[in-house]
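Pasting the structures in now, so scroll down.
What follows is calculated from the coordinates using simple rules that are stated; it is not laboratory data. If you're wondering where the values come from, they're calculated on a predicted model, not measured in any experiment. Cβ atoms are built from the backbone, for glycine too; each structure is taken alone.
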Structure I
Amino acid sequence: MLAFVPEFLLVLTAIAIIFGKEFFRKDNWVPIATLWALGVAFLLRVMTFGQVKALGGLFVLNSFGWYFDLIYLGVAVAAVIFSFSVTKDRSTFFSLLLIGVVGMMLLTKSRDFLALFLSVELVALSLYSLVAFGKDEKKLEGGVKFFVLNIFASSLLIFGIGIIFAAAGSTQFAGAREAFLGNELPVFVGIVFFLAGLGFKMGIFPFNFWIPDVYQAAPVGITTLLAGASKKAAFGASVLVFLLALSAFAPFWAGLFALLAVATLLFGHLGALWQSNFRRFMAYSIIGQSGFLMMGLAAPSALGLTGLLFHVLTHAVAVIGIFAIIAFLESRGVFEIHGLDGLGLRSPFLAASLVIFFASLAGIPLFAGFVSKFILFSAAIQAGQGMLAIFAIFASAISVFFYFKIARSMFVNKPSSKPLDVPMSTKCLVTISVFLILLFGLYPGPIVGFLQKAVSVL
């Protein structure tokens, strides 16, 4: 039970924040309390390193869930810092954020289909409201679109779970795996519906058309949470379901993932070429990165899953750094990519940091993204998915082109305004992100070794 104290702490903090507004006239304390709760939860989770604990057979904490928890909590801290500018109904905003994080933490510990579905819905219900938070018409439109499509995705997900349950007679992952023999056809149908429902949460093709609009409309802190944490939670849940419950059908679903990975890679990277808004550009780039993550499921070996988990981390770190810069630039009225012209003169620190983040996302050697992509490419080739690896390399080449184009404009084009005074909070988040990108790129051994052990416990 002590292993799940971080989740209980976040829930209690959310409740305290909601009721606290009845006792305090001002709400300046709310984001501070949220940061405190996330920080303490992070430390408590670090202290549970190496533990294996179960909660009623529904959730299991092991090194896999431990790893994802640290990512969620780290991204959530950044999201809270980006959301200090929220002034309307802070109690509701930050309590919903905490509940969403709890849902993610439970999702990647699930060992039961119903527990997984409830965790998915806990995350979704929190994010609906957060995306639409505020009086802005775009935010409301994005929130409504997110809500409607999520309802459709949840319907597909629960329908798929129902078919799998009918075939297996159990909602437990382990029990389902043992009962599937002789019920192949219904399971194939269930996998398709389940993947369609969860594919929406993962942001993979063809279930990703909502991402550019929602990422552009949502508050920047919530966009960070969506890109850096909730999508990663969906991939973590996919690993658990397909390996623990559906491993007997690996040739079928691995082939599906390979096809969807190619489509997602091409859709994301080609779509990014035509964007002028910085957030929409990042949305398509993030879709493309989902294609790389899917390579780990298309080649579900220990090597492929290690690459998937490592890429989850490297991408989350880059997302934090990039959206820290986006949050600052938007506060200065810069929303379009052409607003980055001459950034190398206006703020050499931000421009150089963006180049490092882009280099990692593109898979340039010496940066963290190169290591995770190299592992994924190697796993695909070992699994006989050579064409998938070729398409992934082609997508990486496209990303080098559009990242280089932006980098060139930052250092070659003339600045359109005066030098920028970057606040300390932005400097700290960007510096930490740059440090981690370089650390994991130059010294990947320790983290890769840990991830190999995390995969082995599944």
Structure II
Amino acid sequence: MRQGLWLSVVVSVILGGPGASILRAQDMSFEIEETGQPGAPPAEGPASEALANALRLYQQERYEEASVQFQRVVEGETTDAPANVQKAQFFLGKSLYHLRYYQSALAIFDEIGQAGQAHLFFNQTLQWLAQLASQLPEPAGIIEKVGRYGVDQLEQFNTGETVELYNHLLYLMGRFKYQQAEFEQAIFLLKKVQKTSPFVVKARFFEGITHVRMRKARPAIQAFRSVIEAIESGDVADVDEEERLLNLARISLARVYYTAASQTSAETGERKVDGRLLGNAVEMWTKVDQGSEYWLDAMFEMSWAFFLADEYSRALGNIHALFSPYFQDAYYPEALVVKAVTFFVNCQLDNAEAMVWDFHERYDPVNAELAAVLKQYEGDNSKLFEFLKQVRSGEANLSPRIRGIVFSALSDRTLLRNLEYVTVLQGEQDRLSKAPAPFK
């Protein structure tokens, strides 16, 4: 059954799949079968023996056997009317979900979503997409699939029984509107996520990011601060990757303060620096935890703030720390630019020129060697994926010259999510290969 599903997906996912997120959704606590969602309109005509048997097996939670019979109906092996075929397709997706074949279930629900209102079970599929968002990494593209639905269709879940589903869908739809650059609508949806929801912190974070895209500093600052205060005060529970999100909010807030602190006149070209806002930026950077993946980024970015504040020794001190042996796998070539500019404004032209030469001496060979390594995998995503796995496991034969930039690239969250998705797909395919022959 759908054995080739993963082959095309795996190849496309390695270098980037649909969607850009940062965050995996939480599992929801309610049972989908108990949401009280009204059923689809009655099927046309009597059900075939295969469909009736499949529905009976489904009610008995014999999902594997039910899937085989539902698939027969979907593939046209019976005389069922189109409405019955649609019913079989919907229940096939649900059966695969219960069997934890999440990618296969998503493929079924995606077909239903593409049919739109022409499919009897289009509306009922929405809640299953939300549930799948808790099971599959973001590159599965569920945010885009939720986006096929109208915002008004979310309100059917705004009840006491389905409030968690409602908040989850608000978050997903807000993310979709953000991706579509419909920023006002995104903010409207994200703000509606209730304070008691596990998704509220992520919603506030993306609200802040949306305001940044709109170049509105004040509401962005307010949104990021609400994330920090909520996590630090313990007002929220069950937040996925809480510490990472806290530090991400801190560094994001620092960046907003830094940008707002440095303003250039369009008429005169003169730059004015607001010392108070710059100080706020430095304060946020210093609060990024030393064990966080964002700490070195904060150190580097802070060096520019010190430069703007004419605190050149502190700027150079941060740069010196970045090049220490403790961080030999860190990759910050722009740090030499900070040093060069610092020497230049202090009229140390020889030192500034030396930094420029140092930059080319260090990084021109890196560029050439990296290009040669990537050329080996050009057009062969499977080989590239194996190379990335070797890098992650420490088995790749990398020269010290390019080790830093390769490890830096592998820390990219989008790439990591895509690698995670490939692992999920491979695991599902392995399970399918061991399944009974009729199910395959």
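Values for this structure:
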{"quantity": "Of the structures I, II, the one that 3.8 was derived from, the read-out being distance in nm of label points 7 Å out along Cα→Cβ at positions 269 and 333", "calculated": "I"}
{"quantity": "Origin of the value -20500, where helix-only ellipticity at 222 nm (-39500 (n - 2.57) for each DSSP H run of 4 or more, over all residues; to 500) was derived from one of I, II", "calculated": "II"}
{"quantity": "Structure (I, II) behind the derived value 4.3 of distance in nm of label points 7 Å out along Cα→Cβ at positions 117 and 381", "calculated": "I"}
{"quantity": "Of the structures I, II, the one that 25.0 was derived from, the read-out being Kirkwood radius over Cα pairs in Å", "calculated": "II"}
{"quantity": "Structures I, II, by FRET efficiency 1/(1 + (r/R0)^6) of positions 221 and 389 (r between Cβ atoms, R0 = 41 Å, to 0.05): label with the highest value", "calculated": "I"}
{"quantity": "Structure (I, II) behind the derived value 0.95 of FRET efficiency 1/(1 + (r/R0)^6) of positions 309 and 349 (r between Cβ atoms, R0 = 35 Å, to 0.05)", "calculated": "II"}
